[in-house]
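So, here's a batch of structures to check.
Derivation of every value follows stated rules applied to the coordinates shown; laboratory data play no part. None of these values were measured; they are calculated from a predicted model. Cβ atoms are built from the backbone, for glycine too; each structure is taken alone.
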Structure 1
Amino acid sequence: MGGSPTAGSADTATGRTPDFNRPPVVEVAISVHFDELGGFKPLHFGLLWERLRDRYPKTEFYPAVGPTIELFDTKGAPNVAFRFDTNLPVGRCWYLNESGTELLQVQPDRVTLNWRKLDKDIDYPHYNNLKVRFQRELALVLAFFEEHSLGTFQPLQCELTYVNHLLQGDGWDSPKDLGQVVSLWSGGTSEEFLPAVEDVRFSCQYRMEERGVPRGRLHVELQSAQRASDRKRLLALHLVARGAPLAGSVDGVLGFTDLAHEWIVRGFAAITTKRMHKHWERIA
């Protein structure tokens with residue numbers, strides 16, 4: 001993992017961001033949500049596939065994902081993320097590479113690039129490489145939109161997601177060890193009554209501010225889970241940074257994803273322990 005929030009960053013003085021030789025990353029998604037293209041029809045999925053099938057020979061179809069917009073009250077009231085439930089009848093198409101480790105998701109108001117480890121013996125390709133791929137695929141999709149007069153690209157919200165799987169036996173053995181993994185967790189109780197924790201789930205969020213101006217939010221969620229392939233227990237640690245593009249253009253979208261990546265990387269290092277950093281072979 002590697003990237004730089006502004007306020008509250010411990011590493012801003014050095015200009016370096018945390019990096020690990022053995023990061024527990026199993027999935028990354030870069031996404032942009034934009035005004036729905038009214039001209040987009042189901043037939044356009046097939047026409048677009050002709051441009052993509054050399055890299056993505058497989059397709060799957062799913063319902064569309066509704067947008068989540070981070071809202072901020074400038075008067076200081078509690079801030080929340082609103083989810084608008086929408087049913088886009090056109091749906092969503094996944095364009096997948098042969099192994100299924102990379103996929104491009106397209107719907108009339110969203111483009112997402114995913115990388116997935118899928119329990120394969122492959123290395124995390126690092127953010128900068130994924131960003132280049134996202135930029136390339138987004139440019140192709142936007143050119144397709146323009147060529148077919150489907151509507152104008154007006155980005156509304158950007159999102160970067162990192163999913164980490166911390167396998168049992170790889171730095172921890174039971175939920176009672178969580179305090180040795182996550183710095184936010186004490187594991188203590190005020191009275192001696194409860195037995196050891198059996199499973200765990202918690203979430204928190206942080207404002208991503210720049211000189212007092214909110215740019216987005218970092219959402220952190222950790223929960224006990226099982227790996228689908230072998231039912232091995234794990235801790236699933238999700239970090240999602242979401243906010244408006246820094247400008248109403250592709251450059252503005254990429255500018256926010258850079259900021260989001262920095263918050264995720266620094267946030268990941270901040271909420272996990274030095275013990276686990278050593279286990280993951282931190283190099284920066």
Structure 2
Amino acid sequence: MNIGFIGLGQMGGAMARNLLKAGHHVILHNRTPSKAEALASEGARVAKSVGGACRNEAVVTMLADDEAVADAAFGDGKLIAELPRNAVHVSMSTISVALSDRLTEAHQAAGQAFVAAPVFGRPEAAAAAKLFIIAAGAEDAIGHAQPLFDAMGQRTFVIGEKPSQANVVKLSGNFLIASMIESLGEAFALIRKSGVDPHRYLEILTSTLFSAPVYKTYGGLIVDEKYEQAGFAMKLGLKDLRLALAAAEAAAAPMPVASLVHDHFLAGVAQGKGDTDWSGLAGLIASNAGL
């Protein structure tokens with residue numbers, strides 16, 4: 001398939017590489033040109049603008065936030081203006097429900113298709129093509145994008161025909177991860193202050209009550225205090241909690257725990273920890289406990 005790919009951060013770069021490995025013809029654009037040029041030796045073409053990467057049957061965006069996606073689609077990027085009629089925009093970024101709905105309407109008016117397909121998985125999962133992809137949009141548009149999903153992920157979950165439903169699932173999932181980090185941080189602070197070996201405690205947790213991979217991954221980061229190299233930055237976690245709360249307000253669905261965890265992430269960012277891994281929230285909790 002001839003596709004454009006916009007956004008080559010830790011996740012996007014690995015995802016684009018897997019598309020190339022699967023034999024797709026990929027035209028890349030990134031705000032920092034060197035990241036796109038690094039993939040040219042692997043068969044990618046490099047576009048100088050967002051619009052230049054959009055003259056294909058599909059374009060994938062994997063950008064940091066609403067502002068970046070909106071600028072690419074409606075602003076100087078000219079994604080909607082350059083994307084051909086009947087082509088598909090696959091948004092794999094974690095964005096707000098409101099922006100997803102706006103993109104759906106704009107693409108429909110332009111005779112294009114829009115699929116929201118955010119992902120669950122950290123950079124190592126992206127590199128291994130083991131992402132879980134949450135997709136929503138018109139059935140035929142998702143079918144058109146499925147070969148791309150197959151190249152980047154291990155499983156695609158189709159939620160429905162309204163694209164923003166996928167964004168709700170993604171935001172609610174990130175809320176649950178953030179809440180788990182908060183709870184693990186509090187629990188580890190308690191057992192450390194009580195003289196219990198945290199590695200032994202993690203083994204007990206992940207061998208009994210909480211054997212899910214997410215507990216093993218984040219529990220390991222917390223026990224070893226590996227916060228500096230961010231797989232997912234705390235400032236992005238704060239952004240996602242803000243978007244989850246906005247979705248909750250629009251749906252009249254109170255989320256008091258989300259409000260609490262949001263404020264704790266805000267405190268972390270205010271203390272200069274915004275670029276550390278969001279599991280570093282546990283480090284702030286430990287500090288508050290005098291550890």
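When distance in nm of label points 7 Å out along Cα→Cβ at positions 58 and 274 is calculated, the result is 4.4; to which of the structures 1, 2 does this value belong? Present the calculation step by step, with values, prior to reporting the outcome.
On the way: 1: 4.4; 2: 3.4.
Derived from 1, not from the others.
Going by FRET efficiency 1/(1 + (r/R0)^6) of positions 138 and 210 (r between Cβ atoms, R0 = 41 Å, to 0.05), which of structures 1, 2 comes out largest?
On the way: 1: 0.95; 2: 0.60.
Comparing 1, 2 by FRET efficiency 1/(1 + (r/R0)^6) of positions 138 and 210 (r between Cβ atoms, R0 = 41 Å, to 0.05), the maximum is at 1.
For helix-only ellipticity at 222 nm (-39500 (n - 2.57) for each DSSP H run of 4 or more, over all residues; to 500), the calculated result is -16500, so let me know which of 1, 2 that is.
On the way: 1: -7000; 2: -16500.
Answer for the origin of the read-out: 2.
State the single structure among 1, 2 that was used to calculate Cα Rg over 2.2 N^0.38 Å, for residues 186-233 alone, giving 1.79.
Details: 1: 1.79; 2: 1.16.
Working through the options, I get structure 1.
To which of 1, 2 does the computed value 14.4 (mean projected area of the Cα convex hull in nm², for residues 42-193 alone) belong?
Values: 1: 14.4; 2: 10.5.
This value belongs to structure 1.
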